[in-house]
1. By the measure relative contact order in percent (Cα under 8 Å, 6 or more apart), tell me the structure among 1, 2 with the highest figure.
2. Out of 1, 2, choose the structure whose coordinates give helix-only ellipticity at 222 nm (-39500 (n - 2.57) for each DSSP H run of 4 or more, over all residues; to 500) equal to -9000 when calculated.
3. Consider the structures 1, 2: one of them gives 0.70 for FRET efficiency 1/(1 + (r/R0)^6) of positions 40 and 64 (r between Cβ atoms, R0 = 25 Å, to 0.05) as calculated from the coordinates. Say which.
4. Can you spot which of 1, 2 the value 10.7, 31 was calculated from, given it is Rg and Dmax of the Cα atoms in Å?
5. Given structures 1, 2, which gives the highest value for FRET efficiency 1/(1 + (r/R0)^6) of positions 16 and 56 (r between Cβ atoms, R0 = 25 Å, to 0.05)?
Structure 1
Amino acid sequence: MSTTTVSVSGMTCGHCVSSVSEELESLAGVEAVDVDLNAGGISTVTITSTEELSPSEIGEAVAEAGYLVIANEA
């Protein structure tokens, strides 16, 4: 298992969490997405997957939901 944590800006509510989670869960190998919502600030998103995800595919999935990854940690 691989765990990746990213910081996402622009999320303000439960709908934001749902949108981001849905896009990330559609990536191959993703088992779980956990969002620590900081409304109006920087939210922390932890992605658990069976294999490592590239920062670009995570960024593209978050952007597809309408938000921006501002930091990516392994």
Structure 2
Amino acid sequence: MESPRCPDCGGNMEVGFIPDYAYTIQMQTCWHPGKPEQQTLFGMKFKSGAIKLDHKKMIAITTYRCPECHLLRSYAE
């Protein structure tokens, strides 16, 4: 995707991403379709709040930032 123009001020936006942290690793934020469903084991919910994921449906999120007005705009490309 070509870097978009800022919808607020018209400036050129720069590409980037917002990292997610899990224990000792960093990952790129992703989009997943549908509502989050809590993960279970033999019908019991995890206390950690873990959710079910279908990794085949996940799409990495790219975030653009306007250096002029600082607007962030995220896209699942």
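Taken together, the values in this text are just the output of simple stated rules run on the coordinates, not laboratory data. These numbers come from a predicted model, not from an experiment. Cβ atoms are built from the backbone, for glycine too; each structure is taken alone.
1. Sorting by relative contact order in percent (Cα under 8 Å, 6 or more apart) in descending order puts 1 first.
2. Details: 1: -9000; 2: 0.
Traced to structure 1.
3. Numbers: 1: 0.70; 2: 0.10.
Considering all the candidates, the number was obtained from 1.
4. On the way: 1: 10.7, 31; 2: 16.6, 53.
Derived from 1, not from the others.
5. Numbers: 1: 0.70; 2: 0.45.
Largest value of FRET efficiency 1/(1 + (r/R0)^6) of positions 16 and 56 (r between Cβ atoms, R0 = 25 Å, to 0.05): 1.
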